[in-house]
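In what follows, structures are represented as structure tokens.
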Structure I
Amino acid sequence: MALPRISLIISIIVTAFSLVTPLHAADDANAKPWWDKKWPTRKKIVIDTTDKGIAIKEDIGTSAVLLRLHDGVFSFLSSKEDGSDLRFVADDHKTLLKHHIEKWDGLLNEAYVWVQVPDLKGSASREIWLYSGNVTDAANVADAKATYSDSTVAVYHFNDPSDATGKSGALEGAGAPVSSSLAAGGLRVLGQAPVTIPGTTDNEWAAGGALTWSIWFKPTALQPNASIFSRRDGANSFVVLVDNGTPYVEINKQRSTAGTALTPAQWHHLAVVVNGTDTKVFVDGTPYGTLVAGLPALKGPSQIGKDTTGTGFVGEMDELQISKTASPESWLKFAAVSQGITSDAQKLVSLGMDEAAEIHKPGIIEEHVHLLFDISKDLTVDGWAVIGACTILAIMGGLIAVGKVLYLNKISKASEAFLEQWEKVASDLTVLDDADDDSIKSLGGSTKSKKTLKLMHQSPLYHIYHLGCVEVQKRMQSFQKLSLNPNAPKFQKGLSGRSIQAIKATLHGGLMREVQKLNGKLVFLTIGIAGGPYLGLLGTVIGVMITFAVIAKSGQVEVNSIAPGIAGALLATVAGLAVAIPCLFAYSYIATRIKDAVTDMETFIDEFVAKMAEHYKE
């Protein structure tokens, strides 16, 4: 019965320890979700299209958001030197957002990062999270092609000639790169020669199709009919130009309506949206001009900064994007404001303070456990065999120790119940006269509670008492049979001295059997005490021997080559001592309890024999 109880106790303890930590961690996660604890720092980014930020009423949809990072908002020293540890997570704290880095300068501490944020809503506040600081195992997951939608066919940052989407070719021709422009690098054109975008299949425009074309530009001075972008294919043409500060779009020589002239030497966002036969021009995200004309069929190269005819544009350009969809006005306004350098950009997209992860700091015990785990990696097969043997000894010793303690507690409680009833009988043993076996078991009927009877029958004292009563009854019944008078009282003769000695010897025999029961299986504890250290020593000696043999064979005598093997070998000794010490403490405690129980039995035997000799006088 002891082993099932032991298993139950062990399972309860293991279950309790296994549940405490996960539940606590779950509470922390619900209170303050963290995407991945390997990233120790995060920053909240708020995109606010409400009146508190920049009011945009209509839904925006998916957009690539430009983030400008500098010393004031981001710690470059705690990040990787190329920014490859950056991760952007949606507000569900699970979904990774696609991003790519246009520029990362660890010396000047500035970076320009584009993040794709899906399904932006109008009149709403949206949160995303920037995680950083994992400088150990963070892989570079930046992907420029995935940052933009499938309909986007060209994105030129102008910090290099390549197209970020990979669907259009690299820029060809003149043009001076600008290291610091609107967003990282830009392009300076002097109106002398065009910069060519090669024609590709992905960037072919179908007649009557949809188109969104946008760019940031800064004219040096007012110029008549200065071409910013042109694409011609036979009689079909699409030209974006600035005439003395007024932007226009010309489709097949039809020009859009004019708006207010722009001030030179300032950055402006210019966009052309074609949807069917409706063409609109937007400046800084607001409607500027219109044209009733659809998109003609165009393929082949495009020119930036100068058309085949007319004046070339003089000034700077940045962020040319071409998409085969008609973007809504809300999308254009969001792009114009968020990518700009005015204070409105910070209202629309704001970066919060750094937040640090609640990193778990292991305690002393946990650190030691981790150290032992690391040392075990250098343990030899022989050492593992020794530790396996020690583990078996520890399990057996633990089960036996727990079982013995539970058994001693049970018999101690049973002995207390028996002695309480015995005190009632010892003062008047006549209640045992004329007693049959059932009466003896109930101490002459003094105990009527079945629960109490069941409990005290488990006591070694009761076993000795019952044995003594049976011996007395046998001798008194034998005397009655020898009497010639059948009407003579059963107990008219007492017990002789020889009978008392015989009964006492029988009781001591019962005592020895009880002692054997109490000492049963304690040999496994003594094996753990004596054998554990020797097993550990054997594992250590073998481990050290193998370590020195390997060193001698390799010829490398270094601390780093010796220490792991020695530490692993000593782990076997630790395992042996870990078995022996608890077994020693348990054995000492159990032996003391058994000694007390034996003393109680010896005392009871003396008292029982004295009471019987006095009651049944010869």
Structure II
Amino acid sequence: MSAALSRRRFLAAAPFLGVAQRLRPAGAAEADPLAATTWLNGWLETRYDFWLARGPMEQAYLGLKTSFDKWDNLSEVHTLDDLDRVRKEHADLISNFDATALSPAGRLSYRLYEYRCQQIESDFPWRHHQYPVSQFEGWQQEIPSFLMNIHGVQSVEDAKAYIARLNGIPALMDQVIEQMKLGESAGVLAPKFAYTHVLRDCRNVLRGVPFDRGPGGVSPLWADVGAKIDHLPVESGIKQKLRADALQAMVTGVRPAFLKLIALCQEQESRAGSDDGAWKHPDGEAYYANRLAAHTTTDMSAAAIHELGQDEVARIHEEMRAIMLRVGFGGDLKGFFAHLRTDPRFVYPQTPEGKAAYVARSEEIIAAMGARLGEVFMRLPRAKLVVRPVEAFREQSATAAFYQSPGAFDGRPGTYYINTYDMAAISKFEMEALAYHEAIPGHHMQIAIAQELDDVPRFRLYSNYTAYDEGWSLYGERLAKDMGFYQDPYSDFGRLSSELWRACRLVVDTGIHMGATRWTRAQAIAYLSENTPNSPGDVVNSVERYIVFPGQATAYKIGMARILELRESAKTRLGAKFDLRGFHNAVLGAGSVPLPILGDIVGAWVKDQS
């Protein structure tokens, strides 16, 4: 998976009505689709420029150093202003452009922009139902991770901007706290267990020099800023001044800000309950329906998703039994799961050498896949890809693996992060599927190619729709099977285990959040433990993730199923004319899109090939 808090912002707005008229080419006839599309694209570019200027963190994620000393504005006033702008721009789109007069590419951009406006407007009433801090995606993690991994320092000016961001953390944290209090006022608190994780993350940030002189060593932020300053090619006196300024910011700004967050989390933890599902919130059923629609980009009901998951779990279990017999295991499937969980040959040791070996093996898997991508893709990403372990300050809360997209302008590579905190949670037999999902042909393939598309409005380059993004990556795991990977039957079992995990998510996510089922955390843990071979730690962390991020986990399997359905339909319709490379080019060639729009794109490709 691949998402950061700051990247969920809407990147396609600008001050308001009348701009389109000024962008109309002189003498352009509305009957000319190319002229009309040029007019639309110019309008979209002005909106993108405005909204990007409004998002300093997004600029940094893209590798831009404008507003390099600032954080995003999370205040309620700013958020309400954002909504007003989106509504006005939506009206401007409709009143100034006729979709039927555009070229096919223009109609697609129009449709995507309209979809995005509608999504933001429909999501807005539920903004306080989402948790500003949690163990999965919380500002207590985002702030240090952003500084350490995104804010590069190649000059004294960059270092001063880093220090300015350190000094800006108190104001940013006040806005996070404002959102947490507004959520509680609306009747929304995170479940009690989430605060335990958040408090640990906060204390990890503040552990060590310069915050304390205890056994914590050096704090991760201080180590990061110190190393970045030390690498600057400037005289020692300048470095000393920068270090002194950074130290002052850490002690007088960062520490009080995190202590303030800790204090509120402790207060809210005392008031939080043990009910976990979205149903517990005011209008919780409607909120969950909104989350399912947003993440799956479909109108599937929670009940239908729950039933689909149960059917898929049963199907995958049968395929697993065939592999179990192939390797000569004599017991039942539950016994085989237990065998895989406990046999030490399926995990690397919990040592520095074992962790390094896992990373090295992952690099080998990616290299082998990379050598064959040309067989099934017309277009390959230009951005580089690296593999890194998750940093110590967040490894206890982070998932088993995730992906960070490349910088579009600074050459920062895409990063496949592996969580080596608990080696028992990342088994050897799942390594191939995990690498194919997070790296290639999964997230890196899709996201890097999207960022590198030519001749499309920029808002489309960095869009993300969960069902498309995660569906593609799960499809990538299956594609590797079609290409002849997973030669070891245990690795093929690992592929099925990964798909099973996503099928179980359909059951568990809906089980937790539907008012009709209201599964407890314990029930969800029991279901995954009973039906998957995953480790106990992985099961607990994942269930807690589904609790604090309703609906997101259902998108993987739904997206994968839709892509496979489109591929099989295209094969049937085209017969001998079907070209897998061409199909992939159609799927990836427009960037991330909602599933209904993807169906139309593939349908148009099939028609062109007929």
Structure III
Amino acid sequence: MPGGYWNKLLRINLSTKKVTEEEFSQEDAQLFLGGSGLGTKIIYEELSKDSEPLGPENLLIFATGPFQGTGVPGSGKWSVITKSPQTGTFAVSTAGAEWGVKFKQTGYDAVIISGRSPYPVYIIIENDKVEIKTAHRIWGFDAVEAVGLIKKELQNDKVSVAAIGPAGEKLVAIACIVADMHSFAGRCGFGAVMGSKNLKAVVVNGTKQVPIYNKQELTNLNREMSNLLAQNTKETFREHGTSVLVGPAEAGGDLPIKYWAGDVWPRGAVKLDAVSYTKQLNAKPWPCRNCPIGCHRHINVTLPDGRLLDGAGAEYESLGMLGSCCLIDDLIAISEANDICNRLGIDTISAGAFVAFIMECYEKGLIKEELLQGLKPEWGSGKVLIELIKQIGNKEKLGSLFSGGIIPAAKYLGSEAERLAVHVKGLDLPAHDPRSFFSLAVNYATSTRGACHLRGFPHCGETGMILPEIGLEKASERFSMEGQAKLATIFQDYASALDSLVSCIFMQICGMSLTDTVKALNAVTGWNYSPQKLMETGERIFNMQRLINIRDGFDRESDVLPERCMEPGKEGFRAGKVLAEFTQCIEEYYELRDWDKQGIPRKQKIQSLKLR
């Protein structure tokens, strides 16, 4: 019997309260795997250009892949897929904690949620039992409080909860989904989609054993890979979490500084880096299920007003966007702002970008006094950061300008503000500078969900990650466009496959090879996948996402970078380096993808990937 799947999808229509089941075929499993791939197929087939992201017709898909419930390292992840209110097109995000495994153990591979409840509700799935319960007593509470309230109401501490906070309820475009208080489906506005459906949370608690084709082989592989990953990260991610990246990122010109206008910030970065972070915040590992690395942090620190901050600590992306991007080196203020983001349920990357954008617009005199209401958003102010985060998440005052994302906010402030805004397709850049990794520039411009370093991670290829199984045996030359288009395609396809398995990309970055990943897949399922076939599957999924982008109105004109990303550094590691011949590189990328000059997949490519 093939393993890794139940071959069952759950559909819940919140308008009618109708719950149905349907089959997920083995053919579709082999073509799309699950997770992001399965969600991509459903969005492609069932939504249209006219489907409104915050309308009842939009679909919210929570999906697992063949790895969940099997003990494969990094399989605590799960994917959520929708049409984004921030970008207006395909969106996928992954989160961890316990949710993915506990959902898979209910006996379903995915749940597809449509419609809109006339009143606040939450869904609970316990094995074969599905209930839609009123959330009147929980609505209005923050995403952390909601977890405790739901567990108390259900009298069950074993459930896993994916919830939204007030930002999702108020349809803020950067609202996220919070899983078990410490993992986040952060980008693209999934929390707003939940809020538009009057859905406060999805609660799961499964106890079924996921079928595995070759248990002994998988047990041996899991043990070997877990030991390798733990050893490889012993003194880095296991000890300090992702804060260990801050110092090297600053030294390599990768850290976002002063809303991407700065080049170096060594004195600030050292205050946010690993040793300071771990010691000052009493940080401890808070791993997702089946994770030998444990990069998430639990912190315990007293705030200046005497309150105790006891919860999820800021990750590298949050330290970069809430910290260096705003020139803030106060780790306590950043931690408080991060906690407020978590509780309100907003993406820390876009939230930090919005604050830094406000600070630059204020510096340049682009914000009218009546909008500021006495606030002086000056660079480096932790107090301003905290206040603006509250305003953005609560859709109040100046922060309310950003309820639809960076594009409408910049447009409201005027043409100069529009020119300053740093985003791709409406999604703010994460905390990695594409001028430091030229392949990342190609990846950002062509990414199917907007600027993203995880739906394609070619910068890891630039720093030495190789995939000899498919012929990638050396890194491209730094600060040269040669080979960067090819590197971007490889890592985009790889990321698409990993998001569909669903596997945390940190496993591959830290030593789990492409061959290891395929061996685990075959042990789980009984298939005879090869590394090449896994990459082809990733290519299929990525191209289908691109077809959704095309349907939603994105094409060659959308595959661009903001003006600021074309400016060379004045000092530091990337001083004088510029993204020369970027346009030609995008054209090369299209040819490698077998897309036409407008970035549309050609008919023969569509047919060869079995997309028609």
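Readers should treat all values here as calculations from the given coordinates under stated rules, not as data from a laboratory. Just so it is clear, the structure is predicted and the values come from calculations on it, not from any experiment. Cβ atoms are built from the backbone, for glycine too; each structure is taken alone.
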**Report entry** Which of I, II, III yields 33, 29, 25 [semi-axes √(5λ) of the Cα gyration tensor in Å, calculated]
**Finding:** III
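Here distance in nm of label points 7 Å out along Cα→Cβ at positions 259 and 451 was calculated and came to 1.2; which of the structures I, II, III was it taken from?
Details: I: 9.2; II: 3.8; III: 1.2.
It was calculated from structure III.
When mean projected area of the Cα convex hull in nm², for residues 139-210 alone is calculated for each of the structures I, II, III, which structure yields the highest value?
Values: I: 6.6; II: 5.8; III: 5.1.
Looking at the calculated values, the largest one is I.
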Query raised in the report: One of I, II, III was used to compute helix-only ellipticity at 222 nm (-39500 (n - 2.57) for each DSSP H run of 4 or more, over all residues; to 500), and the answer was -14500. Which one was it?
Result: I
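Looking at structures I, II, III, which one was log10 I(q)/I(0) by the Debye sum over Cα atoms at q = 0.09, 0.12, 0.17, 0.18 Å⁻¹, for residues 347-594 alone calculated from, given that it came out as -0.39, -0.71, -1.41, -1.53?
On the way: I: -0.67, -0.85, -1.21, -1.28; II: -0.39, -0.71, -1.41, -1.53; III: -0.46, -0.77, -1.24, -1.32.
It traces back to II.
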